[in-house]
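Quick note: the coordinates plus some simple rules give every number you see, no bench work behind them. Owing to the predicted nature of the structure, the values given are computational and were not obtained by experimental measurement.
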Structure 1
């Protein structure tokens with residue numbers, strides 16, 4: 001690669017772990033680095049917002065693009081909604097469809113083809129509903145829903161939260177989770193917060209298992225999944241009515257089977273269009289965007305680097321203390 005190719009620096013970790021730049025393969029000019037000492041030569045600097053504090057006293061150099069990267073909801077990591085923080089960033093890379101680089105949880109086309117080729121397995125568990133939840137985050141009200149629903153229908157909970165059932169055999173991670181869900185008629189697919197576009201792997205895990213998801217989450221989830229593929233928890237006034245509907249499906253197999261009809265028809269055109277836009281990996285789309293921006297601005301402004309985040313915060317704190325002392 002040429003030294004003139006854009007260099008992108010991942011300045012922070014991804015939840016405490018270094019970004020695996022070795023797994024990034026793009027058929028376009030560009031270089032990747034984790035070396036913070038190279039920040040002055042970086043065309044773009046990526047900050048994983050949940051690890052924002054790691055940015056420390058990093059300087060933003062003239063002509064440099066800073067990228068705010070996060071797949072978390074704004075309720076869980078509200079820095080992405082803080083104008084004082086976001087004013088330092090030039091590009092966003094999030095699950096929100098309006099981002100400069102869109103990175104949803106939506107699986108690629110190949111994933112859909114693979115799960116559609118698999119038959120639906122037998123539902124052998126006594127409990128109709130499977131639940132995998134380890135965190136207690138409850139912005140969506142999912143904890144309340146699960147608690148109330150468990151009073152009306154049996155739920156097997158395999159996660160750390162509400163745990164009442166253990167995994168059978170060795171736990172091989174995602175593979176075991178999918179195999180476990182597959183033995184239940186339904187699976188809780190409840191997000192920890194409710195926001196547009198925040199459709200995570202939870203509903204896709206249920207699809208992969210060949211189980212009907214009970215969904216609580218994004219109001220526009222229909223844009224991310226096939227029609228009539230899930231049970232909308234919000235469509236019921238209370239958990240008792242939801243449980244009654246689940247019991248009806250258990251007792252009426254032909255109605256239960258309607259939730260699998262989508263598996264024998266082509267994916268909706270709107271969903272296919274979204275999948276096509278995601279065929280190029282997210283970091284490659286970022287590199288492409290940075291390259292375009294550089295071409296549009298071939299002579300970036302020169303000058304001294306901008307005051308770092310940490311130093312700005314430090315000076316603001318000192319100023320507040322000085323004002324308080326003067327008034328005091």
Structure 2
């Protein structure tokens with residue numbers, strides 16, 4: 001004799017029946033699917049075998065495994081950051097509470113990345129790095145499209161142009177195109193060969209692959225990037241807690257994260273008082289220091305004095321540039 005169905009199970013069967021009826025589906029077919037399906041496993045759910053097969057090194061130096069694994073981990077965290085950004089961008093209506101919670105999540109991801117960067121700074125033998133890096137040419141972390149997307153989702157293009165022309169673009173108001181702003185984006189200066197003044201192959205590769213996508217993103221979020229969404233909030237929703245979280249994000253993305261890279265570059269790419277060229281020929285001393293670029297996603301949240309001293313103290317300490 002079969003056991004009597006409990007009220008809880010009967011209730012859920014009724015809810016399932018209503019769900020499938022409303023969607024025009026046959027509930028019995030779905031129940032058959034559940035009957036024949038196998039139990040999920042951890043390794044299948046996270047595609048573990050596929051994930052662990054992606055660390056394909058180019059040389060036999062053991063520390064290259066550390067290098068490629070850490071960069072892949074970093075890109076996964078960038079994916080999570082973009083995931084949170086998109087929820088803010090697409091949220092209608094947007095409240096300060098929701099906004100703040102998502103920014104706190106983003107800051108948590110940055111904190112993990114920043115605190116783990118010792119893996120890159122101290123976790124590899126310098127001699128190994130300087131050898132296996134040559135097999136990576138012209139690839140460079142400069143070509144991280146997700147990090148560029150994070151910037152575009154965070155702020156207006158005018159806030160990301162090179163500081164040498166930023167004032168001119170701001171003063172001109174709307175009398176410029178997205179393409180003009182994009183062509184003057186700050187990181188493009190890092191892809192210029194210092195001796196020839198020409199674009200490096202690293203930059204050319206990146207522009208060919210990602211320029212259409214980045215320009216599309218810039219247009220799509222011109223009025224809905226994180227900075228614009230904050231500025232569009234009613235005054236009562238621009239809470240101190242939200243402002244504090246946004247300021248921390250600005251520091252994490254545009255000062256602390258860059259300074260971690262400065263520490264790695266300082267350790268691996270300086271030799272006898274001279275800088276070794278970065279992979280791809282990028283000008284890391286001019287491209288990475290936050291005090292040179294003064295990039296801020298949320299410029300209205302900082303005083304002029306804070307902008308003037310943006311990351312300067314720490315960069316002076318790292319590079320001994322007074």
Structure 3
């Protein structure tokens with residue numbers, strides 16, 4: 001088998017293959033396209049030999065544009081450093097690959113101007129569909145894209161955008177967390193969350209926490225955002241007289257990391273002075289103290305279902321937009337086993 005550098009392969013054209021094989025350029029096009037069955041076995045063999053001899057690699061992008069299809073799916077991510085985003089993205093990419101599509105990922109880094117530029121870039125790539133996990137501040141651009149291609153939202157709603165939405169049932173997740181903490185004997189609870197910044201999932205978790213602690217007479221609840229005031233806020237929470245044992249509910253993995261670091265800075269005994277349960281289940285949770293109890297999101301399934309929704313639209317489904325809400329799985333560890341419930 002001949003070895004060719006990438007530069008050499010890029011210089012070989014379809015015409016070169018046709019001349020080497022002694023066939024027409026149209027025959028080569030049929031061979032590398034969807035019409036190979038139209039060629040005789042002898043011609044197909046000659047073309048195959050010529051391709052191998054010359055090291056020819058067809059330009060898949062150009063072929064896709066010519067046919068009006070690129071088999072590219074775009075994904076817009078607010079923060080690619082967030083473990084949740086990485087896990088969902090992996091689920092999307094795996095599903096794309098299984099159906100013959102490739103994924104183009106753009107990270108906005110929570111920057112509106114980056115989001116605007118990436119939307120323009122994805123359009124220039126002639127993507128066939130778009131999966132969005134951002135704040136969606138550029139609603140006009142998203143609405144315009146939605147008129148051109150299917151669009152699916154992941155985890156975060158975008159106001160006035162009537163698209164399929166795949167994510168977590170936040171109300172049920174909060175209910176599961178509070179029921180577990182209450183059953184374990186905790187009474188004074190603090191929700192630690194990133195600033196909501198218009199993020200619908202964070203707002204839903206805060207609203208659910210406040211509503212459900214109000215309706216659970218044994219519980220008292222407060223909310224604290226991550227940031228410069230986190231350490232002082234946690235110190236105040238721990239020092240304030242309580243109605244019973246204290247626990248933190250961290251609204252995602254980023255908040256869990258920030259809270260754990262802050263508790264160590266304070267000198268808190270994990271998890272004797274305070275219990276902790278966190279949404280998301282990250283690899284480092286079992287390594288902290290006796291392990292952090294988690295509500296694990298089915299991130300791979302969320303990503304896969306987002307692509308499946310997109311694929312249905314690509315295949316012509318025009319039914320009403322649907323919301324797919326997943327339920328987390330409780331993973332119990334030592335961080336919530338120190339007070340009564342054993």
Matching 33, 27, 17 (Cα extents along the principal axes in Å, for residues 140-203 alone, computed) against labels 1, 2, 3 points to structure 2
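So if we calculate mean projected area of the Cα convex hull in nm², for residues 44-91 alone for every structure here (1, 2, 3), which label has the highest result? All intermediate terms of the calculation are to be shown ahead of the outcome.
Values: 1: 3.2; 2: 4.4; 3: 5.9.
With respect to mean projected area of the Cα convex hull in nm², for residues 44-91 alone, the highest-scoring structure among 1, 2, 3 is 3.
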helix-only ellipticity at 222 nm (-39500 (n - 2.57) for each DSSP H run of 4 or more, over all residues; to 500) gets -8500 when computed on, of labels 1, 2, 3, structure 1
